[in-house]
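Listed next: structures, encoded as structure tokens.
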Structure I
Amino acid sequence: MATTQPGTHVVYQEKLRPSIGMWALIIMGAASTALMVLPVWKLGIIILPVITFVLLAWWLTSLTITIIVTERQLFVGDAHIDRRFISQAYAYDAEAARQARGTGLDARAFLRLRPWAKLAVRIDIDDASDPTPYWLVSSRNPKEFATALSS
């Protein structure tokens with residue numbers, strides 16, 4: 001836990017990186033490009049999959065979410081909100097998160113969801129000037145995340 005300035009003590013931190021399964025998918029996608037150019041360009045069997053892998057790896061890495069809860073603020077990637085506007089946080093298991101992402105979703109909600117994280121946290125917002133009713137954020141540790149926001 002790091003401390004920088006008064007009120008910025010980190011209470012919870014999580015880095016939501018792509019799963020091994022997602023990396024396997026981009027490896028298979030990059031390898032399959034070799035099959036597309038095999039009849040046309042022999043050197044492309046090596047060059048094209050490497051270029052494809054680098055581009056897909058860069059894209060997949062850019063989908064990483066960093067979640068930081070300090071004493072005063074919540075940061076989810078580039079978004080942040082003062083904790084005084086957070087009224088409640090709920091840890092969702094896989095089934096509740098699936099419903100929250102589907103039929104239970106409010107179109108005004110702020111979403112930071114990733115397909116490789118089946119669990120989520122719903123963070124209710126209590127700010128009269130903000131039309132966003134809640135944030136729905138993927139997490140691998142939703143109970144710890146929600147507890148950090150509630151404390």
Structure II
Amino acid sequence: MTRAWSLSMLFVLCGSVVAAGVLFRGAPGAAAVLLLLFGLLAGVHSPLVFPKSISAVEAQRRSAVDGWPIVFWRSGCKYCIRLRIRLGREAGRLHWVDIWRDPDGAAAVRAANDGNETVPTVVVAGRPHVNPDPRWIREQFVRSP
């Protein structure tokens with residue numbers, strides 16, 4: 001679990017150090033802006049931006065029942081963040097598996113990508129799609145309620 005938060009913690013730590021340096025130079029406004037910026041970066045790269053992660057086994061079970069795709073992701077991945085943001089509210093309907101939290105999910109991604117942990121990997125009807133265009137997912141798989 002710590003691995004998933006490591007990039008966010010690094011942003012907070014670096015932001016605090018940089019903001020403290022700017023504050024000591026007599027620019028409290030700039031320090032506050034920098035701290036806010038680094039805080040936003042930490043939030044975007046944290047697991048908080050994504051829907052609740054489930055295990056790969058549970059995602060496969062749920063996908064078999066409802067037909068929704070499985071998205072394998074990890075925190076800090078800019079392509080995963082882009083996919084999540086572009087899917088908007090519909091992202092909550094997909095089944096999200098954090099490969100840093102679930103060894104079975106990481107193994108599934110490696111099996112689909114010749115041993116590499118390339119994310120996002122979206123599995124639809126048993127077929128993996130590596131880093132698909134969010135528009136494509138919207139057009140193909142995001143159904144309205």
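If distance in nm of label points 7 Å out along Cα→Cβ at positions 19 and 35 is calculated from each of I, II, which structure is the one that comes out at 0.4?
Attributed to the structure labelled II.
Looking just at mean count of other Cβ atoms within 10 Å over residues 67-74, which of the labels I, II belongs to the structure with the highest value?
Evaluating mean count of other Cβ atoms within 10 Å over residues 67-74 on every structure, the highest lands on II.
Can you spot which of I, II the value 17.7, 59 was calculated from, given it is Rg and Dmax of the Cα atoms in Å?
Structure of origin is II.
Assuming 1.4 is distance in nm of label points 7 Å out along Cα→Cβ at positions 59 and 91 as calculated from a single structure, say which of I, II it is.
The correct label is II.
With FRET efficiency 1/(1 + (r/R0)^6) of positions 27 and 107 (r between Cβ atoms, R0 = 35 Å, to 0.05) coming out at 0.45, pick the structure among I, II it was computed from.
It was calculated from structure I.
Out of I, II, which structure matches 4.5 when distance in nm of label points 7 Å out along Cα→Cβ at positions 43 and 75 is calculated?
The read-out comes from structure I.
If helix-only ellipticity at 222 nm (-39500 (n - 2.57) for each DSSP H run of 4 or more, over all residues; to 500) comes out at -17500 when worked out from the coordinates, which of I, II was used?
II
A short reminder: the numbers here are calculations on the coordinates, not readings from a lab. Note that the structure is predicted; figures quoted are calculated from it, not measured. Cβ atoms are built from the backbone, for glycine too; each structure is taken alone.
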